[in-house]
Structure P
């Protein structure tokens, strides 16, 4: 059976898979293993525990940065507090910094929910993560419902951390969001050779922190030394992918997201940025599936 301690740590298992959830810490994933091998970077406990130390965290009701936390929406001026100091921007929404509730769980599935009451983000919403382990992987359904009284800008995504080791990646990137200066990209261009991930690339040879549009829904990660491959399939709603490969770190990130960075301030149309407008009571949902194979 699933195990929890004061709902702070929830463990789901199948014969080959084990998933650890941390509802109280941003609804984060604490670990994901296949046959006792880490598929996601395991949670590193410290005195000051942070979602940034976990195996992955949810992105609601937007992903990426909003420039200086400011935007206008339907004649409403919104100003969000910076939440990634010392940067002046707001990033990834509120849900990753909040405690979540376990709405239901069993031995191999759990649904976590977070109900946001309006503060600097002026719309009430519910965020949901529905985790279901298979014998060969994980299905994660993300849902965002507008509980406010008028339309709300909306997006979602997932920020998993993969162990670096000797990993290589293949992601069907199409174009990349770039900026002339600063952290807020505002133009979409063809990726340079160093950022083209459409064929296998060794992670240690990459230096990326970019959002891409993708032409297909299947991304692959392999660790040859472990004879393991992860195939990550994202719903069409997740038309962007953030790739983060920091040097001198033991992890890298391949993050399915629904929209471009700072989409609320973009001059590009929503068809390009992926930004949604949710009416009251409307729900945006998308699924991410990880399948583990031996190679």
Structure Q
């Protein structure tokens, strides 16, 4: 069993139990604590089931068979006290974690946070870097060791922004702005996902996440400015159309009021599905940005 342990734990790589920052580490700690608390019920129940089967087997004539009983104070005490204690312990873990991991609460740091505006679309993610004046589609790059302040909204239906190794899935809602503060403490290549079903292209609504040193982040932001694309009203209208499996690409310039306009619904939402023409099944894959 000890030899098989690393084999089973290998499946945790890249997920919530393989955190890269303080929020992800706290999330993993809460999951493990909750599991250990719940095992206080699961393990005794399993052991008791085997003990009952052995104790009251047909060949054991010494076991007392008492079918006619109406009340047992000892059984009632066990049946009620263990679940109540479990709920109290799990409730305490959740209450402490909810306060400590308040998504609106800035992370302690000596450096100012990086601002990233996130917009969920059908079926892709738009990341706007207002401080750098650039934007990316389906690619999120953050500097290592620096907090990142995400402002999140949706230009379509409800969605959920989630980078498992950084922690804390947050809803993206039309007409509203959610917030979360995250941080990656070491360089890593990660993945981000949509954690809420939002239509046909939901399964491919993933994005690349990279945590890189500060110097590499500055170089990446500068290289993004070399793109020939600009995210203005016309470009956004094209981007908002439904598309799937969109490869990552960058915009060298962004309308500074675009995120506010989307969040306040001053910019119309995505047009939704377009009727397929003759001979088409309506499952076309977008090639936007692949040039």
Structure R
């Protein structure tokens, strides 16, 4: 069933586990993620970046695809269809298409402007039952060919953003990056714990790919309730597809080429769900 993330993340915050957010890039990835999370009997958040939405044909196409897969695969776990790093225009398009959750990313703006943009989306989303995530501070790294520098969020910024917008979850920049890490991740666990204890809403960790398992466990101990994973899925899938193309020069059926990465992708999903301690529903 398609739901917003409020119930699943509040449960995660209360019971000290994290819900996986896996980015989808095409029909096959969506199918693999839904199948594996159904098998594991855990809730899942399907993240769609603006770049992925354009690639797949738009938000109406993605909504229809996800709803069709849920029906035909008999998916009974809670599924949240979520915009990842959306702007005002794309968040509204996704909501109108039937998405159940959005992340409005105005973090590159000054705090007051971030609040103004985020509040506009909250006012648009909440009457429709759509959950809203927002970011404060700047998460570094590269995503969808966009590179950003890193600036950690402060407790005061987090409090102000939450109180003045009414968002349902917050992604404070605390040392994680998008893409692969150059060197060791440097997460501010002390501030993460303080923000979690101060705020009533769940915390989100972006850039979950490449963070060592022990740091992921510590982040969850410090209150992180949603962890975004994309790059590790892409890397594992591409490794097996590349091997298939190298070993079987005569293969040309796109179903066989794309499908050769299924096992590797599902293995990453299995590992992340176990690592996050995601509770069966």
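What follows is calculated from the coordinates using simple rules that are stated; it is not laboratory data. Computed from a predicted structure; not experimentally measured. Cβ atoms are built from the backbone, for glycine too; each structure is taken alone.
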_Suppose distance in nm of label points 7 Å out along Cα→Cβ at positions 84 and 124 works out to 2.1; of P, Q, R, which structure was it derived from?_
R
*At a computed 0 (helix-only ellipticity at 222 nm (-39500 (n - 2.57) for each DSSP H run of 4 or more, over all residues; to 500)), which of P, Q, R*: P
*asked:* Given a value of 79, 42, 34 for Cα extents along the principal axes in Å, for residues 60-219 alone, calculated from one of P, Q, R, which structure does it belong to?
replied: Q
*Out of P, Q, R, which one gives 24.4 for mean projected area of the Cα convex hull in nm² as computed from the coordinates?*
Q
